[in-house]
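Take a look at the structures below.
Since every read-out is calculated from the coordinates, none of them should be taken as a lab result. A quick note: this is a predicted structure, and the numbers were derived from the prediction, not measured. Cβ atoms are built from the backbone, for glycine too; each structure is taken alone.
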Structure I
Amino acid sequence: MRWRRWGHAVCVVVLVLAGLLLRLSDLEDPPLDFHATRQLHSAEIARGMYYADLESAPAWQRALAQEGWDLKSVNEPPILETLAVAGYRIVGDEALWIPRVLSIGFWALGSLAVYAAARRLVGPVGALAALAYVTFFGFGVVASRAFMPDPLMVALMAGSLWLAVGWATESVRGRQWAWAVTAGLVTGLAVLVKPLSGFMLAPFWVGLSLGTRGWRAVTSGQLYVAAALAALPPLLLYGVAQPGTTSGQFAGRFYPELWGSADFYAGWGAMVDGVFGTPWLLVAAVGVCLVAHRGALASLWGWVVGYVVLGFTVSHHMSTHDYYSLPLAPVVAVGVGAVLAAVASLVRRRSATLRVGVALLLALGVAWSATASYRQLMGDDFRGEAARWRALGQIFDPSDKVTGLLPEYGHPFRYFGWRSFAAWPSVFDRDLMDDEAPGWFESEWTKRTRGSNYFLITEDERWQLSEQTDLRDHLSEHCALVNDAGTYLLYDLRSSSCRRPGN
């Protein structure tokens, strides 16, 4: 039996190392491959933190870095940004590969937590399958490299899953306390990183405790201690250090009027299908039902119910942002592991040839998924895109302020071009705003162009002028066209007639 244990350990090490090597491919590619707006949001916060103490930098550069930081809303504590800045200072450069490596490392630790939880719930074979899935499913490979809090959040949620399952399955009372304390702390850290995780972790804990101990759970001191420790980190930050910041989690996201729209459900379905794939979701749903531990079964479905509640709470983002479905990954992985564990149990009774054939098929499936992800990572090269934004920034002086319509709300231009930028609302954004109200255009124009010298529209966004007739008419009638280079339109905003809308 020892050789089996060694073989199992070797498989775990190989899967984890292969996942790390895959994600470390093309490490220095700019973070424009995955939700560039969100990644550059974190990059600009980190830049502001880094340049705040960089006395060797020119004054204008420090001022722009500080401005970019000041303009960012505070929805979550800048944990990853702070760690990235520590890395910047070690290497002496604003190296964007550092937060990428950090996110990759967090995801690897989270995958091990998924493996440990699955081992307790569905056995060693199912645990290997769960580890392989969470390591190599295509969306996760790309998302786990992102400069955003979600990889760390999912890793901590996976840690909460493992530790809570350990508490529920432990028979020694002294060890139960150890599991409960550490599970509470890790759960609290997950909510601290991103409060939205609490939507899934709270019903998960309720389902686990009631499913394991029934109504006796309400008298469990261990459960109360775990709950208190889980509440402590977010309470200290959001309730004491930064009161009221949790409201930023829901600003511009809660639209109950979408609940009656078929487009909302179609969009949500498309997002979750794009993350996991409907066949894998169906396999995982079957697998969750196969989990024998009653408390774990209730808790995993509680996690899913929490995800659904979250979807209705942040309805706009859930139906338009695929990574909002990423927190389902630990549960999907355990479900997939449970199904493959059941298959392995059936195959074990058959011939050795069949067992070897099934093992080879599974290995080929993992290799195919890894190869496809590798080709995607190596096929996308955004260095030229970053260089294009740097070149566009050189058109302006550092003291110039620019307003305009650019992709990704102008974050690539601001970050790589090193220029001050204020985004004009896109057609999509205006659909969510009351732009039909009297005086809306005049008010927005005054607010968004205050202090700006130029209005910039790139070729990708030029189509919006035909949709925003008020903007088009004002620019063409009252603002001087400085340059129509084919790749961008540039208007001078410094004339009095241009600055005053409604002339």
Structure II
Amino acid sequence: MKKFKAFAVITILALAFCLPASAAELRLAQVADVSSLDTQKVSDVYSANVIRQIYSNLVQVDENMEIVPDLAEGWDNPDDVTWVFHLRKGVKFHNGEPFTAADVKYTFERLLDPKTASPGATHLKEVESMEAVDDHTLKIVTKRPFAPMLMSLTRYETAILNQKAVEAAGADYGSKAAVGTGPFKFESWSRGDKVVLVRNDEYFGGPAGVEKLVYRGIPEDATRLVELESGGIDLIPGNFPYQEFANIEKDDRYETYRVPAMSTLYMGLNTEVKPFGDVRVRKAMNYAVDKQAIIDAVYFGLGAPARGPLSPVIWGFDPERKPSYPYDPNKARELLKEAGFADGFDMTIYSDNRTERRSAAELIQAYLAEVGIRAQIELMEWSALLSTSAKGIGGAFMLGWTGTGDADGGLTPVYHSANIGSSNRFRYKSETIDALIEKGMATLDLDARRKVYAEAQEACNEECPLVFMISQELVGASSKKVQGFKLYPNMISPVHKVTLSN
């Protein structure tokens, strides 16, 4: 009998090492590792996805990009420049500290502090003053009417921090500590490998459907797919390899997700690098590239040629806009000749190593060569590409922009000259564009705002400090055991309500 018991124990222990991850653990794969979990230090969607699970905002968006309450149960506008937010009671941060209006005030003051150097400061740049009226009431006064206030407050950079946690961790905040009020708590981050979060059973929205989240950064498309097929991961939330999507849609072993994206893919141009300061050169490059051919070859038809700086999903997009700069290599050559570059010029395209961006860069390289522009491609690690392009990179760069669900969030960070050195990576200043953006954000009448943003989109199209590329579709896939996941157009999908079936 003792021998049988001993054998049984050994057998159980051996099987334990072979069992798949617990059904209570949801494993997700993204293209890249996070850069930080300090909400105010990041500008990439991969970090934002993890941040979304840890932190809460005053308000959030649902899957239709409509504003919904989060830490703020309601809000009032006594006048055109005043916002009064009524906060939830009884909410605690992950470190046990009570959530109060003072935390919101601290968060926004830190975001706006030049010492923080946050790329998200632009979302609250119109704030004049803040007052914690009491523990559960916050008053914000803006410098002028600020129409996109609520949508700005849905951004991950405006997620609410706990002062005690931030100051206790110091320089390690965001790498060894991340404290919010969201459905999951930070447990660990192994750089280059994974981030582990555990369920917050005291979350004000009720406990999440799984006990643990594991986010892995897997740059190679083939590896992400193999991991899903082998059961190593459960969900690829919006980073699914485009070339495989049609096949997996037909495979009843998987659930698939597809939604028009708020994001647009572009090739940015540092206009301080010659000859990109010349608008004729920039227009020539736009005409030189066949966007539809790239969509078909790289994105397998899952997208459309960009119709300017905004995705059609974003409020304020001008529906009358046509695709920007149709393929016309002859027009490109004429403009280059007019600008004094009949023999072309040499340049560099910087990209990270993900399949779609690298492949798109290679096709752009070929199209530019046809009009005499000799481009070389330099691949960079994702976080290095972000930081270098923010400071001013030595040529062109492959990136995308999501913004908020409002035209202001799609235009201000990347086109307004106030953001040169951070999110305006083109390093381009236009008094016309600046004025239109500022007029749009201060206009409260919706019809009037739409007209202003239609003008702004046309001005951005004419100035084109970038090569307009693609309005993307987001695609994702999961095993059938994943229940309740919804893919959001902003690529930042909450997983609080996701469950795993046996």
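Descriptive notes on the structure:
- Ranking I, II by FRET efficiency 1/(1 + (r/R0)^6) of positions 306 and 466 (r between Cβ atoms, R0 = 30 Å, to 0.05), the structure that comes out highest: II
- Origin of the value 16.4, where mean count of other Cβ atoms within 10 Å over residues 114-121 was derived from one of I, II: II
- In this comparison of I, II, the computed figure 27.2 for mean projected area of the Cα convex hull in nm² is attributed to I.
- Comparing relative contact order in percent (Cα under 8 Å, 6 or more apart) across structures I, II, the highest figure is found for II.
- For -9500 (helix-only ellipticity at 222 nm (-39500 (n - 2.57) for each DSSP H run of 4 or more, over all residues; to 500), calculated) the corresponding structure among I, II: II
- If mean count of other Cβ atoms within 10 Å over residues 106-113 is computed and equals 23.1, the structure in I, II: I
- Ranked by distance in nm of label points 7 Å out along Cα→Cβ at positions 402 and 482, structures I, II are topped by II, which has the highest value.
- Structures compared: I, II; top value of mean count of other Cβ atoms within 10 Å over residues 146-153, i.e. the largest, recorded for I.
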